[in-house]
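Every read-out reported here was derived from the displayed coordinates using simple, explicitly stated rules and does not represent laboratory data. All of these numbers come straight from a predicted model, not from anything done at the bench. Cβ atoms are built from the backbone, for glycine too; each structure is taken alone.
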Structure P
């Protein structure tokens, strides 16, 4: 399943350093990362077995750097998902 994570970033330096350097566990796949021009927002497309799997990885990692919102993607209405 695909999961979108929307990040409201309070510490851009910390968040974007973590995003670029932290290895993604093998049970998750990070497809895309879209940062805003000011670094204060970010949207990521994940692939995983469940939303909790993504959340359990992202939340502790970004603590103190962002607040996060997660959403499961409805693939029948999505456009442009990875194949």
Structure Q
């Protein structure tokens, strides 16, 4: 399975991140220990939601969509 996930900083709630991974538990743990340059200064993180896909390409396309202008508006209305 492949996952698109949305996380939000506990310390800085305005900081949000959308990502893609094949191992959700490992990736969330990496965010919490500072393993990502983009998220390390805002740890710890809360997992808001995730979406599972059996097709890697579809998961990546959904991640790209959520990072686009209309995708950000959609995520703000539905997930955050």
Problem set entry | Source structure (of P, Q) for relative contact order in percent (Cα under 8 Å, 6 or more apart), computed value 46 | P
For this session: Can you spot which of P, Q the value -8000 was calculated from, given it is helix-only ellipticity at 222 nm (-39500 (n - 2.57) for each DSSP H run of 4 or more, over all residues; to 500)?
Result: P
Seminar exercise, completed: Highest-scoring structure on distance in nm of label points 7 Å out along Cα→Cβ at positions 17 and 41 (candidates P, Q) is P
Exercise. In terms of mean count of other Cβ atoms within 10 Å over residues 9-16, which of structures P, Q is highest?
Worked result: P
Exercise. A value of 17, 55, 26, 3 was computed for P(r) over Cα pairs in 10 Å bins from 0, in percent; which of P, Q is the source structure?
Worked result: P
